[in-house]
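No lab work stands behind these numbers, since they all come straight from the coordinates. Everything quoted here is computed from the prediction, not taken from an experiment. Cβ atoms are built from the backbone, for glycine too; each structure is taken alone.
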Structure I
Amino acid sequence: MNRRCAIQKIILTSGAIATLTHCGSSDAKFPNLLIDRDENILINEISKCILSVNEKDFYTIDSRINFILTMINDCYRESDISKYLLGLEQFKLLINQKTNLSFEKLPAEEKIKHIEFSIDSDKEVGFFINTIKQLSLRHFMTSENYMKTYLKFEFMPNRYLGRVKL
């Protein structure tokens, strides 16, 4: 009888430990896209400057930053991911050279000015900003409210009209 109790306790303990290891953080992991928390915040700030967030009217299941990073991690080639990461580093250097503040602490007008300057670049910085812009717009345009209200999208394959004269 003691052996059964010991085996039960071992199984319950190992199940609890396995469950607890997955409950540690809510941050999504992106194995192809190695960025830290500060870079995550920077990307989110750039996205908010390009397209402001309205969570009440245009609710989506996942956050915009999670959508952007997931799309880059899962859908982009390794060469594009490395170009994106290089553009991120160049953008951070550009901000540090021109100002002594971090991008998050800059006034809104200066943020927009830096983004407009970088978006026209043919280098990796332009690719970085344009990627954030495209994915931010895609995230917004796939929200349910936008699709129903502005695109008049119906989630059925076709409208059904029951009594129509032929």
Structure II
Amino acid sequence: MLRGTQALDQESDARYINQLKNLNRYYDSAGRLNDVASRVIKAYKLSMAHLGAKHGTTNMSRHLYYKLLLSNKNYVEAIPLILESIANLGKRKNDSFKHIRYLDQLASLYGITKQLEKEEETLLLLLKMNKKAFDINNEDNTDIIITLAENYCRRNKIKEFEKLITSHHLKYFCK
């Protein structure tokens, strides 16, 4: 399929890039994304260059590339893809929920890569957005608060830790 499309179109053509993305999705559905790693990267780069960052094909190609990076534990390389996804969000209600999901992923990546200041910054924004979008006493907020408390403990920010735990009436101690 890909060779046929390539024979008809140049690699910069939207139809070729879309077919490449579709084929990558089939491999992803089969749990074989790593088998076509170079094609996943190629689809992302071609779609960015020729279709633009906000195009649907680019969004899917970015998502597949992100999944590939995570499966190979390339967390540092995955961070710019999440930031790009956030930058491409619009103002629709559904986008605010995507923003929350992306921030959650970003905070995790910052934590895994030990970028603790950025993790704190992201967790504070995530907490603010989560409170705005959902019930203030939402269980997800407790998870965010505990992750933030752990961040403060690792960075020895005891005043911030105590203020956070006290204001949210949690019994949590630095280890």
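Here are a few things to note about the model shown:
- Calculating relative contact order in percent (Cα under 8 Å, 6 or more apart) for structures I, II picks out I as the one with the greatest value.
- Which of I, II leads on distance in nm of label points 7 Å out along Cα→Cβ at positions 72 and 120, largest value: II
- Entry that produces 0.70 once FRET efficiency 1/(1 + (r/R0)^6) of positions 64 and 152 (r between Cβ atoms, R0 = 41 Å, to 0.05) is calculated, selected from I, II: II
- Identity of the structure behind 19.8, 65 (criterion: Rg and Dmax of the Cα atoms in Å, calculated), options I, II: II
- Which of I, II yields 0.60 [FRET efficiency 1/(1 + (r/R0)^6) of positions 56 and 112 (r between Cβ atoms, R0 = 25 Å, to 0.05), calculated]: I
- If helix-only ellipticity at 222 nm (-39500 (n - 2.57) for each DSSP H run of 4 or more, over all residues; to 500) is computed and equals -20000, the structure in I, II: I
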